[in-house]
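Engineer: These notes open a run of structures that come right after.
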Structure I
Amino acid sequence: MSKFELRVKVQSIGDTVEVGDKGFKKREVIGMVEGEYPEFFKFEFIQDNVILPDDLIEGTYATITFNLKGRKVASKKSDQPDNFFTTLQAWKVEI
């Protein structure tokens, strides 16, 4: 697991959603790093951390600390390649 930090302009703050039937909660925040070629990042807050974006306001700046997570999903068909996913799992917000 790798720890990273980005200063972003908050673009959108999603609602908390429950995924599956086991009570797994997540919430997404989109942040933009400004520059000649702006870059957009989707941060995912999970479980108890879904409350962390409560004080964020769209259009303002925040520093988000996150872990870079990756996972492999094996293909169900032998003739197709496996899929790989990357997630920015946030766990701290500073305004």
Structure II
Amino acid sequence: MKEKDVEKYLRERVKAAGGRAYKFISPGNDGVPDRVVCLPGGRVFFVETKAPGKETTKLQDLQINRLLDLGCAVHVLDSKEQVDVFMGRAAGL
């Protein structure tokens, strides 16, 4: 399975829950998470998707830690199973 498969599955699950999974691109800020997930009820999460078993880079870790320091919810997901767990907790499914 590739990263794009995990990301596609995330988008599908978020859409089915009535939410949006916006592609997050921030010029001049390489390493930001792949998606900003917005779910009903005002729940917002930053999500980095990876291929199974792949680790985040040092630059991604830096950006994730910056968001965490601001009190943002950030998740790194590397499988469809992790997407399911995330959605179960985030959307109450």
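Laboratory data are not the source of any read-out in this text; all were calculated from the coordinates shown. None of these values were measured; they are calculated from a predicted model. Cβ atoms are built from the backbone, for glycine too; each structure is taken alone.
Engineer: helix-only ellipticity at 222 nm (-39500 (n - 2.57) for each DSSP H run of 4 or more, over all residues; to 500) was computed and gave 0; which structure, I, II, did it come from?
Structural biologist: Going label by label, the one that fits is I.
Engineer: One of I, II was used to compute distance in nm of label points 7 Å out along Cα→Cβ at positions 53 and 77, and the result was 3.4. Which label is that?
Structural biologist: Considering all the candidates, the number was obtained from I.
Engineer: Now for a separate question. Using the calculated result 15, 42, 28, 12, 2 for P(r) over Cα pairs in 10 Å bins from 0, in percent, pick out the matching structure from I, II.
Structural biologist: Of the options listed, only I reproduces it.
Engineer: Where does the value 15.8 come from, among I, II, when mean count of other Cβ atoms within 10 Å over residues 45-52 is the thing being computed?
Structural biologist: Considering all the candidates, the number was obtained from I.
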